[in-house]
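Structures given as C-alpha cells follow.
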Structure 1
Amino acid sequence: MAESVPGTGGTAPLTSNLKMLRLLEEIAKTSAPFGVSEIARRAGGSRSMVHRQLVTLVAAGWLQTDSQGAYSLTFSPVRVAQAALRHASVDQRIAEELTRLAGELGEGTSLGTLDGDSVTIVGRGLPPRNVHVSLEHGQRFGIAGSALGSVLASYLPDEEVERFRRANVELPSAAERARVRSAGYAMLVDDEFDPIEIVAVPVGRAPGRVRFALSAHWPHGRTKPDHVISTLEAGARAIEDLTVQSAGILLT
C-alpha cells in the first residue's frame, strides 16, 4: 500500500496512477517512437501491464500509434506544461524583467526552478551585445554542483530534503546550504572550459516557499560580483512581485 502524502489529510495515493505517471516520465525521456518492450524495460514494468497502460494513454489522447505499431506522444501533454507555467506565474512580464536585468548587467540571466530531481531553466534574458550562452530555456541539470541548484536546495523544508535523501538525489551539503542561506546567494566558478563566474540568488527568502532562483554568468574577471549580486537581488524582488500578481502571457 502506498504511503500517504503530506498535506493530504492522510489519504494514500492511487498506486496504479503513480505507475502510469512514472511511465509518462520515462516516455518523456524518449526521442523517437518506441515499442512496448523498449518502454517496459525502461520503466521496469511487465510487458503486459505496460501495454495496457499504453493503450489507456492512446484512448485518452496522450499517445498515438503509427503503421508499425510504435507509440509516440501527441500534443496533449503540452497543455499540461503550459498550465504548469501559468500556475507558476512565469509569463511575459517576467521575461521582460530577465531581459532588463541582462541589459543592465551586460550579461546573460537565467530563472530556474526545481522539477523533480533536477533544476529546469524556465526563463532566459540576453543583453544587447553578443554573449556566450551556457544555459538554454528548458535545459535540465543536477541540483548539486550548480549555483541555481544550491540556492533552491538551501531553502527546501526539512521534509523535502529528507525526501531527496531517501531518493538518493545528490544535494549540496548541509554546511553549504546553511552558508547560502546566511549569505543570501550562491557563487561558483565553472572552469571546465573558459572560466565562467556564476551567481544565483533566491526569489524570496522564506524556507519552503522559494520556488525560483535567479542567476547571471560572465567570463571570469569581467564583472564585479558585488554589483551582480545587488542587481540580481533587486531583480529577484521584482520577479517575486510578478509571480504573485501576474497571470499573463507565458514565456516561450
Structure 2
Amino acid sequence: MRELEGAFVVDPTKFDNIAIVGSGAYSRTTIDRSVGCQNLVQRVVTLRQGGEIALHNDDAEEVLFVVSGRGDAIIENRGHALLVDTGMLIPPGQTCDVVNSGRDELVLVSIVSPQPGHAPVFQADAFLRSDHKITVHEAEEKSIPAGGDRHFKLMIDPRYGCRNLTQFMGIIEKSQAPFHTHTYEEVIYVLSGEGIVHIGNESRDIKAGACVYLSPGTSHCLENPGTEPLRLLGVFCPAGDPGSHEDQKV
C-alpha cells in the first residue's frame, strides 16, 4: 500500500485483510476507512470452483463487478448470470447467494456503501425499475466520450435503483488526461492494461489488480503510456451521473 496526499494506491500483490467469507471463498479488503475512505468499502472476492458465498447488508447498498470467471447469483428467488464485465446491485436488506458455476476462479470486485456503522449519503433521486433489473453487462451500455482518447460506460447507477453509488467502466487509450478534481469520493480497480496515476506532484505505476482511492478535491489524472487500452472499474459516492459533477481543471 502506498499513501499519497488525498489518495491511496494498493499494489495487487500486497493485499492485506484476507478473510474466509464462505465455502471455498475468500475476500481481500483493499480500501476502507483505514486508508481515509469515508463512504466506501472495496473488497476483492474470490470463489474457487464450486465455491459459495451469501452477501447481505442490512442498511447498505453493494455493487458487484465480475472480473473473471463465471457464476450464478440468486436474489429474492430470481437467478442472475454473472459473466465477465457484468455489474450487479444488491439492495439493502436483501441476500444474494453467489456460486462459482465455472471451471476457473470467480473474481468479483465488491463495493459497499455506507460503511458499517455509518449513515448513508443517499443524495441521488433513484427509482426501482419496473422490471426489477439489477444486473447489466458492459456490452449493453453505450460508450460516452470523456475527452481525448478516453470514454466510459455507466454500469450500475440510479437507473437501477442505486441511491448511494454509481459504478462505471472507463477505457483510456494512449493518452494523458488533464489534471482535475472531483466533488465525490472515488475508488478504482484496474481491470487490464498498465498506466500511471498522477496525484499532485507524485506518480505511481498501476496495472491489472491495482486499486486506487481518491478523496474529494484531490488533484489527479490518469495516463496510459502504452499501446494497449487501460480498462478501469470505478465507483463513486454519492451516486449520479459523472457529468453532473463539476470537475475543476487544475
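Determine which structure produced the value 2.2 for distance in nm of label points 7 Å out along Cα→Cβ at positions 64 and 184, calculated from the coordinates; the candidates are 1, 2.
2
Out of 1, 2, which one gives -13500 for helix-only ellipticity at 222 nm (-39500 (n - 2.57) for each DSSP H run of 4 or more, over all residues; to 500) as computed from the coordinates?
Answer for the origin of the read-out: 1.
Using percent of Cα pairs over 32 Å apart for the comparison, can you identify which of 1, 2 gives the largest number?
Largest calculated value belongs to 1.
Rank structures 1, 2 by mean count of other Cβ atoms within 10 Å over residues 40-47 and report only the one at the top, that is, the highest.
By mean count of other Cβ atoms within 10 Å over residues 40-47, the leading structure of 1, 2 is 2.
Since every read-out is calculated from the coordinates, none of them should be taken as a lab result. Bear in mind that the values here come from a model prediction, so they are computed numbers and not experimental data. Cβ atoms are built from the backbone, for glycine too; each structure is taken alone.
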